[in-house]
Structure 1
Amino acid sequence: MTAKPRSPVHGTDGVHAEKRQRDPSFVMQGHHCHSCYELFYVHSGECRFLIDDAIHDLRAGDFILIPPMVLHYTRYITGPCVRSVLLFRREDVTEDVLRRLPRAERFLAETSIFQVPEGAAAPVERCLDGLLAEERTPDALSPALRICLLQQLLLTCARLCVFHPGTAGDIRTDDRQILLAAHFISENYMHPITTGDVARAVGFSPNHLSRRFRRSAGIGLHEYVVFVRLHHAAQELIATGDTITDIALRCGFSDSNYFKDSFKKKYGVTPRDYRKMS
């Protein structure tokens with residue numbers, strides 16, 4: 001099964017929830033990002049995320065919170081995997097609730113993984129079930145109820161879950177050689193990188209690395225290099241006033257036109273428009 005093509009940038013007009021079962025036959029149509037927050041929960045099975053220059057494996061009971069405009073890709077290596085996805089906006093989380101979350105303001109500022117301890121999933125999944133029920137049978141009160149249920153879910157997670165400090169890092173990722181390749185790319189994305197360079201860094205032949213990387217990550221090695229470069233370029237577009245050409249060159253793109261085309265393909269907007277949106 002292949003996902004229907006859609007814009008690389010997705011948004012929301014409030015709190016929305018969905019629950020689906022996926023298996024390895026499901027293939028995402030490339031990387032995507034949201035203009036809102038995405039909260040992803042694994043009920044059963046496991047899946048793999050490519051995000052923030054790293055590869056993260058999620059298993060039953062794991063959450064990942066992805067902030068707006070962070071490019072990511074989901075891969076279902078084994079199956080079936082049952083997962084719920086919530087989309088919400090910053091204004092859907094009240095200041096009173098935010099103050100009670102781990103790291104407060106930083107909680108919504110960065111990608112994070114948190115885990116429900118074994119045997120403690122019932123209250124978390126009750127909140128998710130409530131959100132899903134309001135999504136399936138909406139009425140005039142549903143938008144407000146979904147906001148309430150989202151905040152109840154976040155507070156329940158704050159009470160029960162194990163939160164990992166800082167960004168998600170290398171949490172629970174089993175394929176160490178592929179992680180090593182991803183780390184090499186994240187450390188050298190600003191330089192010309194060949195498959196041979198990465199292969200030497202991890203001790204594989206180029207052909208073996210290419211096959212294994214695609215099988216493990218769900219995308220090709222070259223595509224992942226471009227993914228990492230675009231991720232850093234997007235950050236620099238927001239954080240600096242440098243020209244688009246300078247940012248492209250600094251992030252490893254030798255051709256500014258190729259950079260602009262690649263950026264629009266992944267984010268759905270030009271680098272200039274992306275800067276205006278942020």
Structure 2
Amino acid sequence: MILSLHLLALGLYAAAWVLQLREFRRGRESGHGGVRITAGGFAAHAAALGLFTLTYRSLPLIGLGPASSSLALVMVLFVLAASIHADLRPAGLFLLPPVLLLVGQAVLVGVGPTAGQLAFRGPWFVLHVTAAFLGYAGLAAASAAAIMYVFQFRALKRKEFGSVFRFFPPLDSLDRLNKVGLAVGFPALTVGLLAGWSWTLTFGLGLALEDAQTILGMVTWVAYLIAIAARLRPGPHGERAAAISAAAFVVTLAAFLALRLLAGEPDFFL
């Protein structure tokens with residue numbers, strides 16, 4: 001049943017994204033259809049993870065499949081939150097692909113309890129992982145807004161009034177989504193990193209700076225700190241802040257890909 005609900009959620013998310021692709025090609029947003037389909041996928045997804053918790057008496061935070069699925073669910077929350085504002089519904093065009101990858105990965109590797117036993121459990125572990133998930137999801141939303149801002153700004157600058165101009169949200173709305181994503185994601189990621197490091201230091205395990213997930217968290221934190229600093233500088237900052245947020249996403253993605261290839265950790269859930 002857990003797998004079936006995940007497959008249902010995956011199918012609905014894919015249908016919502018395909019609908020947005022069609023709308024982008026037409027250059028117009030056709031209504032609430034994509035939002036309703038995404039909400040249906042979220043309901044099935046949440047039910048799957050709720051059933052996981054009841055079945056295994058454990059939160060879906062440990063292991064490649066459960067953790068990937070949980071992170072995807074948090075990202076869908078940002079898609080739905082952005083969709084409350086009609087002009088921000090197109091953000092799903094950029095936010096749903098990573099959701100599809102994460103849920104697809106969870107389906108492929110299996111959504112079940114991990115065989116390994118982690119020493120890092122209890123409230124500190126829950127705080128560490130949930131804060132990190134919220135952080136990554138918020139920063140993903142900020143990055144999606146930044147990428148769309150750059151495309152929209154350049155289309156306006158070149159006076160190209162095609163699909164980008166007609167489908168993407170106004171610059172002010174994208175700037176607001178970028179700001180909210182950074183305001184939520186960066187503090188949450190900071191809390192997640194501090195919770196993890198506090199636990200390891202308390203039990204004399206060191207900072208584990210060589211750990212792949214620790215390195216990814218630090219790279220992400222520094223990259224988006226620079227993006228926030230760009231927003232705080234005096235003077236006009238719209239295009240500059242968006243470009244730097246987009247660059248922070250590229251840096252994080254490059255770090256992730258490098259670590260994923262080199263880490264050799266089967267439970268590196270991202």
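Here P(r) over Cα pairs in 10 Å bins from 0, in percent, for residues 113-216 alone was calculated and came to 13, 27, 18, 19, 19, 4; which of the structures 1, 2 was it taken from? The read-out comes from structure 1. Looking across 1, 2, the calculation of Rg and Dmax of the Cα atoms in Å, for residues 17-128 alone that yields 16.1, 52 traces back to 2.
Which of 1, 2 yields -27000 for helix-only ellipticity at 222 nm (-39500 (n - 2.57) for each DSSP H run of 4 or more, over all residues; to 500), as computed? Among 1, 2, the structure yielding -27000 for helix-only ellipticity at 222 nm (-39500 (n - 2.57) for each DSSP H run of 4 or more, over all residues; to 500) is 2.
Only the coordinates and a few stated rules stand behind these numbers; no lab work does. Treat the numbers as computed from the prediction; the structure is a model and nothing was measured.
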